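What follows is a set of structures to go through.
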Structure I
Amino acid sequence: MISRTANHWSLWLALFGMVVFPFPVQGYEEIAVTDGGTLRGFVKMAGSAPKPPPAEISKFRDVCKNVPNESLRVDPRGGLRYAVVTLEGITKGKAVEREAVHELDNLRCRFVPHVQAASVGQFLLLRNSDPILHTAHAYFRDGQPHFNVGLYPGKVSRKPLVSPGIVKILCEVHPWMSGYVVVTEHPYHAVTDLYGEYEIRDVPPGTYRLRVWHESLGAQEREVEVKAGAASKVDFTLSRPQGAKR
């Protein structure tokens, strides 16, 4: 009887831990950051940007009108939108906002926003604001469970983000639709805006690798030194892969 009771309490404690701390972040220690530095800069594309081909709308043309191709958004000065900048090699820093929700809408036959960044332990809220059926089929790496959610008009579904990596999301009903969520173990990430600008704040002093990723132009890394209370400007310039069509 004692053994059964002990086993019962062990199981209860394990389940309690899963509920209260459902997504432990391994390898990252949360600390109070009082003298953090700031990383900011621009991500640009080298050379002239080609005009992305229009989306090939094959169905529901009455709803799916003027769908933009967001795989390569470059402003007149070369600023690259939807590039994700992440701090690599950071083992301790400010706390992750637990259970924060990042929304991904199906709107006018595209995923909105096209690219976003999140942390392990947060959630992705899938929404369908269109009057037609969509799906959200997520492709993960490194142990994150796959999901494929059917989203009827007005439906909402919430999915946890439990491991780091680049998540690609497709709609199986509308093959031109795609979106990305870059998930990190920490909160030090940013997505570039319309002008290609990013900012990452409250970084503990130290030397790190700063990485930028873009779905069409690949990735690049630079070593950066963050000083207490100081701002550092770090720019990136990404080039088109060799052999890419002009």
Structure II
Amino acid sequence: MSVFLTLAYLFFIGSLFGWILELFFRRFISAANPERKWINPGFCTGPYVPLYGFGLCILYLLAASGDRYGMGATAGGRAALFLCMAVSMTAIEYAAGLLALRLMKIRLWDYSGEWANLNGLICPKFSFFWALLGAVYYFGIHQYILDALAWLSENLAFSFVIGFFFGVFTIDVVYSANIVTKLKKFADENDVVVRYENLKAHIRSVRDRQTARVHFLFPFLSEIPIAEHLRARHDLLEVLERLYDRRKKRSRR
């Protein structure tokens, strides 16, 4: 089976199950959802989070390499493997968050309150959780992934489902990009950064108060223009000077 099909299949699985993980995390744990509502997580509309899709591909490749070179045979080797997994996942998280901040002026998540955070995008606490996730993957999930890949190699007709997924995913990205374009326009005009998850939660609460139908898969669907929601709540915004103050201080040096 080709490497491309393997990674496409892993991206499909990781994106789907990552969405489920984020859904429950934001419902029961996340401080960004104090009302404990069911909120569609992630950048896209559909039930998938691409960051986890890329993450599963990385975890699979690292675990496979670790097995090939015998890193799983010793405690030290496993510790080094889990450290590599944590670093890789943290790098993916930082790259995705930084891309959204720099190009789209959107903060997808906020670790500003965490110790030793970098631009509010990554921090040691969540890097530790990535390491734990890597350990859970290696000991409890990796073998099932290998079995799933073996099943796929014997049932290549399922690749049609993967192709359909990527077709829907592409349409979803275009739809989400249209929303992001509106948010970026507002951010450029007002020199701010939009807090993505806070905005979704705010629109959800407004529709709840209006007893209007809440669209789980379309969290930005509202009779009120998005710009009006942003103007009404300052906690949905972040002044750019706060985001780049560290960068400015370095440039003065």
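All of the numbers you see were taken from the coordinates with simple rules; none came from a lab. The structure displayed is predicted, hence computed values, not measured ones. Cβ atoms are built from the backbone, for glycine too; each structure is taken alone.
Could you tell me which structure in I, II was used to calculate distance in nm of label points 7 Å out along Cα→Cβ at positions 50 and 130 as 1.8?
On the way: I: 2.6; II: 1.8.
Structure II accounts for this read-out.
Output the label of whichever structure in I, II has the greatest value of distance in nm of label points 7 Å out along Cα→Cβ at positions 178 and 226.
If we compare distance in nm of label points 7 Å out along Cα→Cβ at positions 178 and 226 over I, II, the biggest value is for I.
Going by distance in nm of label points 7 Å out along Cα→Cβ at positions 34 and 162, which of structures I, II comes out largest?
On the way: I: 3.8; II: 4.5.
Top value of distance in nm of label points 7 Å out along Cα→Cβ at positions 34 and 162, among I, II, belongs to structure II.
Of the structures labelled I, II, one was used to calculate distance in nm of label points 7 Å out along Cα→Cβ at positions 122 and 234, giving 3.3. Name it.
The read-out comes from structure II.
So distance in nm of label points 7 Å out along Cα→Cβ at positions 74 and 114, computed for just one structure, reads 1.3; which one of I, II is that? All intermediate terms of the calculation are to be shown ahead of the outcome.
On the way: I: 1.3; II: 3.1.
Computing distance in nm of label points 7 Å out along Cα→Cβ at positions 74 and 114 on every structure in I, II gives 1.3 only for I.
FRET efficiency 1/(1 + (r/R0)^6) of positions 138 and 210 (r between Cβ atoms, R0 = 41 Å, to 0.05) was computed and gave 0.95; which structure, I, II, did it come from?
Label of the source structure: I.
To which of I, II does the computed value 19.9, 61 (Rg and Dmax of the Cα atoms in Å) belong?
II
Determine which structure produced the value -2500 for helix-only ellipticity at 222 nm (-39500 (n - 2.57) for each DSSP H run of 4 or more, over all residues; to 500), calculated from the coordinates; the candidates are I, II.
The value was obtained from structure I.
Which structure, out of I, II, was relative contact order in percent (Cα under 8 Å, 6 or more apart) derived from, given a value of 29?
Corresponding structure: I.
I have 13, 22, 28, 28, 9, 1 for P(r) over Cα pairs in 10 Å bins from 0, in percent, for residues 106-201 alone, calculated from one of the structures I, II. Which structure is it?
So the calculation was done on II.
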